[in-house]
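Bear in mind these aren't lab numbers, they're just calculated from the coordinates by the rules spelled out. Bear in mind that the values here come from a model prediction, so they are computed numbers and not experimental data. Cβ atoms are built from the backbone, for glycine too; each structure is taken alone.
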Structure 1
Amino acid sequence: MQKNWQVALDKGAALSKIKDYKGAETEFQKALLLARNLPSISKSQTLTKLSLLCKKQEDFARALQYAEEALKILQDDKSSETWALAEANLNVAERLNDRGEFEKALEKANTGQELLAAALSENNPNIAEAWILQESILKKLHRDSEAAALAKKTSELQNGYMSRVQKKIKANWTPPVRPTSVIEARFHILGDGSVQDLKIYKPIGDKVSEEAALAAIKAAAPFETFRGGGKYNDLGISFEFNYNNWVTNKEDAAKQLAQTRAEIAKLTAAGAPASAIRSQRLGLAVLLKNSNDPKGAIEILTNLLGEDLSDKDSSFRLDALITRGLALYSINDLNGATADLGEAQKSPGFSNLDSRKRLAALEPYAKALYRQGKEAEAKPIYDQILTLKTRPQR
């Protein structure tokens with residue numbers, strides 16, 4: 001019975017992915033019948049799938065109905081795990097949010113957050129799922145100071161854990177050669193700190209460098225453990241190895257910054273063309289951003305963008321806008337980030353950028369819009385991201 005239920009659930013998910021919603025609902029309803037004699041969590045998961053399917057079709061009334069049924073099943077079962085109850089409450093909150101019932105949505109989101117905090121360890125970045133939803137709802141209720149506080153907590157938790165992951169990987173990465181392209185690895189960190197599903201995403205053909213990247217992650221594992229449950233016991237990680245931007249320690253960072261500043265002074269003293277000096281200043285801003293000094297980067301970039309640039313400098317301006325937008329996003333200045341990344345995204349030269357560079361700008365842009373409660377504006381950006389991720393990159 002369990003196997004047949006899972007097959008129907010997986011088939012429904014596959015049909016939903018290709019937008020065969022009628023076929024998907026048939027499979028999910030079949031799974032719901034098969035779940036009658038299974039644990040309550042199986043019934044709840046099936047109803048949640050139906051809820052999400054209705055949301056995709058913008059049938060928000062049925063989406064909410066299924067989400068509430070999924071929650072009630074778990075509430076009626078005294079053996080339900082806390083993380084599952086948290087997830088079900090957050091699902092109901094999302095469906096209420098879709099319907100514009102923001103006060104009720106916030107109440108459910110608060111309940112979900114409290115349950116999630118009880119179920120997960122404090123260092124588990126998945127806790128932020130509730131905070132992000134609460135932040136979005138609070139924005140719609142014009143409770144901006146509370147939303148800003150949650151945004152700060154989210155950033156501190158996620159950046160804190162990821163910086164520790166990054167530090168361990170950096171300490172174990174020894175690139176055999178200077179890679180000519182960015183290498184992206186994807187993997188999952190489980191609650192016990194172990195790594196699963198490690199792979200190179202979109203191989204670049206440089207096998208030696210790719211193997212060095214994989215070896216660094218394997219050597220760095222196990223990572224910091226965290227307490228979770230269900231989907232909250234799994235962190236999906238996308239990690240980039242970029243030799244040009246890689247600062248392995250404070251000494252290296254200080255050395256690179258000093259060298260760049262010296263080059264700027266040398267060019268200025270020699271009366272070099274303004275474009276050459278601007279290029280070095282942009283490089284200095286990138287180094288500062290990557291060396292955890294985003295405010296220093298923002299100051300340089302703001303000065304650069306305030307200068308009188310000719311039409312020939314349009315690509316330079318685009319790079320500066322993207323870099324400043326990313327730096328602003330890193331310090332949770334969502335208004336500034338969306339302004340810069342939005343302008344960059346609309347620039348004529350944006351579509352000519354490398355796919356990876358476009359993704360690097362679009363993903364934080366979409367997240368910033370969503371966190372500001374601007375889901376309608378975020379949707380077409382997420383569509384662009386999906387298109388870029390599902391076609392060959394150049």
Structure 2
Amino acid sequence: MKSSKKITSGDINVTLIEGDFSAAEVASEIRSACRGRIMVVSTEKLLLLSGLFAVKKRGVSACDSFCVLPRDGEPCKTMATVETILKSLISGGFKKSDTLVAIGGGTVCDVAAFAASIYKRGIGLVLVPTTLLGMVDAAVGGKTAINFKGIKNSVGTVYFSDETIVWPGFLKTLPCREAECGLFEIVKSALLFSPAMLRELSESFGTLLNFQPGAEKRIGKIIAECIEKKASLASRDPFDCGVRMYLNLGHTVAHAIEAASGNAVSHGHAVGAGLFTEAVVAKKLGVLTDRNVIPSVAGFIRATGAYNVLEKWVFSKNKLEAVKKAVVYDKKAGRRNSLTMPLTVRTGKTVLYEADIDSELLPLLDAGLLLDEWNENEKGRSLS
């Protein structure tokens with residue numbers, strides 16, 4: 001059975017299509033969302049996996065040109081990649097009335113959207129995320145970015161796509177590691193908005209992670225809920241000055257881990273480690289009142305590669321020092337040596353806490369303290 005759901009909030013427009021769509025049908029959905037001529041930006045691997053690369057070979061009028069990037073992931077979020085895309089647009093004679101279509105994960109969508117926002121001061125843009133992380137987070141909300149001088153997302157714009165097309169069928173091609181990365185953005189959303197979603201994730205974790213039979217419908221429902229919640233905040237606060245800052249839960253530490261590792265750590269696993277670390281910070285600052293939050297987050301971490309990130313970058317004193325240095329350069333840091341970060345009170349309730357970097361935040365980013373908290377949680381788990 002095939003279905004389509006429109007999610008609209010302010011300038012944010014998302015079409016969620018579910019069911020047994022063919023590559024040609026997905027390409028048709030993409031084409032209908034575009035204006036003028038179309039240039040697709042993706043990697044050859046992603047296009048082959050998605051089946052959309054074959055569309056051009058069959059002569060279906062889905063696009064006019066391809067800009068095939070040599071790689072995806074954080075290494076592609078550079079000014080050099082932006083230049084590659086801009087050169088393709090210029091050589092192809094694309095006009096302001098034409099459309100750039102980005103097909104790929106969050107990083108491909110980020111960098112392609114940035115290029116679209118600055119080419120001729122903005123051309124048409126359609127995003128087609130192929131990863132769980134891209135579907136629930138990166139491709140929704142209008143943020144575009146590249147990494148610059150080792151600082152994540154330090155150069156970018158706010159530029160809303162004409163349409164974001166989400167098809168969970170792409171997830172069947174994902175390796176387990178990529179599914180895990182998207183999972184932690186969903187855990188973040190559940191902590192922010194929905195105790196019921198957090199319970200569902202806990203109960204059906206394996207089914208969702210391995211895309212077992214029956215998972216697609218449940219994943220579609222969760223994806224839709226995450227998109228609706230994010231779109232509501234992002235449309236009201238596109239420039240991250242107020243309510244949108246809640247969506248940074250777990251990301252202060254996550255982005256610092258990514259920067260300290262030279263982007264060797266995946267964003268999703270870093271978010272997992274960040275959610276645990278910031279929950280402990282919230283507890284020590286007297287903000288967290290729900291004693292089930294840390295065990296819940298720890299449960300997801302324990303079952304995934306995020307534990308390796310936690311062990312290497314948070315429980316190691318030397319590595320954590322590098323993370324702490326990166327925290328100081330966080331783009332959310334204010335002029336008074338403070339950093340506004342969302343901290344969990346309980347599942348479904350979060351506050352924006354202005355932490356003094358030197359006297360409050362950095363002292364709590366202590367490897368011994370954080371490891372003790374993990375071990376205490378593990379001890380409690382073994383006794384229950």
Which entry (1, 2) yields the derived value 1.10 for Cα Rg over 2.2 N^0.38 Å: 1
Can you say which of 1, 2 returns 7.5 when mean projected area of the Cα convex hull in nm², for residues 198-285 alone is computed? 2
Of the structures 1, 2, report the one carrying the highest value of mean count of other Cβ atoms within 10 Å over residues 222-229. 2
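In terms of relative contact order in percent (Cα under 8 Å, 6 or more apart), which of structures 1, 2 is highest?
2
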Where does the value 13.4, 39 come from, among 1, 2, when Rg and Dmax of the Cα atoms in Å, for residues 30-133 alone is the thing being computed? 1
Among 1, 2, which structure scores highest (criterion: mean count of other Cβ atoms within 10 Å over residues 142-149): 2
One of 1, 2 was used to calculate helix-only ellipticity at 222 nm (-39500 (n - 2.57) for each DSSP H run of 4 or more, over all residues; to 500), giving -22500; which? 1
For which of the structures 1, 2 does the calculation of volume of the Cα convex hull per residue in Å³, for residues 78-293 alone return 172? 1
